[in-house]
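S.K.: Structures given as structure tokens follow.
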Structure 1
Amino acid sequence: MNRSATLSRSVRLFRAFLHEQDDPEGFYSVLAADSVAQLARWADLQGATVLDVGGGAGYFADAFRGAGSTYIGLEPDAGEMTARGEPEPGTLRGSGEELPIRSGVLDVCYSSNVLEHVRRPWAMADEMVRVTKPGGIVYLSFTPWLSPWGGHETAPWHYLGGHRARRRYRRRTGAEPKNKFGESLFATSAGAAARWARNCPDADLLAVLPRYHPWWAAWVARVPGLREFASWNFVLVLRRKA
């Protein structure tokens, strides 16, 4: 149990989360620092080679490099890669569903808030395990569809259906949402993620966590049904088998 996951930490993360849309730099810098601290429970990041799958503009790069890691970003969208100007050095353009990385070469394979944007999420999860070396760590977090932010900027109307929420957003704003249900946003569940992790033949499941919660609320990620609504952001941590 990670007793450093305190209530004050949760408040800080949720406050930063409220500004994801209007201040992504601020939100992701807070989340990156927290992610590095959380990962340090399972992996020695000093000298580690880390792949950030779906790393976008490289918001996590400074935090991982500050921990002594060699950071490699991967992003399929050229627009996302240049959201802060020039692409982050060391970033590859490619698909998470077919990682352009040799098998078994990474110390840590990390992905934050990407899985719900992938048409074949478990293909991406399998790829993350494949490229991780024996004994290495796979850290995978995403927003379950039934969580309060499952519809992203169309929330909470996604509870009435993703396509309906998308149409409502278009009528209200005159533009498509950034995260288009059925194209770049999909209904991914915590239950399906947990089943994939338990049945993964090449990795051991170390932890399931609600990412933003204090340690004493970690149990919600282990309760079927409840975790879909209450975990907000669902985390799987796995260790690649020898």
Structure 2
Amino acid sequence: MNPDADLGALEDPHLDMLAGNLHRLGLPVLISQLGRAYCDINRSESEWDREMFREPLPSRLVSDTGRVRAGLGLFPRYLPPRVPVNRRRLGRTDGEARWLAGYRPYHRALLQLLKTARERFGYVVLLDLHSMPQLPGERLPDLVLGDGFGRSCIHAVPQAATRAAQGDGLSVARNYPYAGGFITQNYGKPAIGLNALQLEFARPLYMDERTRALTPGSAVVASTVASIIRHIADLSPALLRPMPNAMAGED
């Protein structure tokens, strides 16, 4: 790692604490224990960046996605604005160790939670929480809902989330500037009852970006997430369950 790099710039500060009490609603909450600078769980396991490693990588580990080209692959190469995360290139064994320690346990646990929920209820709604920094010269909405432009969940889910957030006084945008990362893209399959929605909260809403201290707005984030869950829970299960004949074509 580069000791001069501010690795926290890649994180979603404090959301683990703000969302951690959702288990009181009877919901499972999955929180990554390792920083995204170490291994980004919101990437495909094939998004290894050739420029990060000393040795050639197998083709199965490499994909030329926009995230990789930007230096934001499975193991991020840069912090904004293009500050190197590492001083030296990694060895392939370093990447494999990070994948084994951070990526695989998280996605195994997530898959098991999704499987258990769908077997019990016939459908799943996955909420993936993130935060976005204030960009110079740009006015952020308080919350961006990412559903991959309608691909990762039925329309009723972001509609319910919008009603909940606006009811709490938040400004809401959909799919811009964040339409959802790998988790929503990969696990969101509404045709078979798997609905995934990314919630991207503006950091100025709940924290001081300079000191990273929580502000009173943090209570709004926590209450809004709970309100979104209640609004989604009020949706008819018939909307959220698999479409007729969709399960027959499931991989």
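S.K.: A value of 14.1 was computed for mean projected area of the Cα convex hull in nm²; which of 1, 2 is the source structure?
M.R.: 2
S.K.: Thinking of 1, 2, which structure, once Cα extents along the principal axes in Å, for residues 158-229 alone is computed, gives back 42, 25, 18?
M.R.: Details: 1: 46, 30, 18; 2: 42, 25, 18.
The correct label is 2.
S.K.: Have a look at 1, 2 and say which one yields 1.32 for Cα Rg over 2.2 N^0.38 Å, for residues 78-173 alone, as calculated.
M.R.: Values: 1: 1.32; 2: 1.49.
Only structure 1 yields this read-out.
S.K.: Turning to a different aspect of this structure: Quick one: distance in nm of label points 7 Å out along Cα→Cβ at positions 62 and 206 came out at 2.7 when computed from one of 1, 2, so which one is it?
M.R.: So the calculation was done on 1.
S.K.: If FRET efficiency 1/(1 + (r/R0)^6) of positions 30 and 222 (r between Cβ atoms, R0 = 25 Å, to 0.05) comes out at 0.90 when worked out from the coordinates, which of 1, 2 was used? Walk me through the intermediate numbers first.
M.R.: Working: 1: 0.45; 2: 0.90.
Source structure for this number: 2.
S.K.: A further question on this structure: Suppose mean count of other Cβ atoms within 10 Å over residues 22-29 works out to 14.5; of 1, 2, which structure was it derived from?
M.R.: Of the options listed, only 1 reproduces it.
A short reminder: the numbers here are calculations on the coordinates, not readings from a lab. Note that the structure is predicted; figures quoted are calculated from it, not measured. Cβ atoms are built from the backbone, for glycine too; each structure is taken alone.
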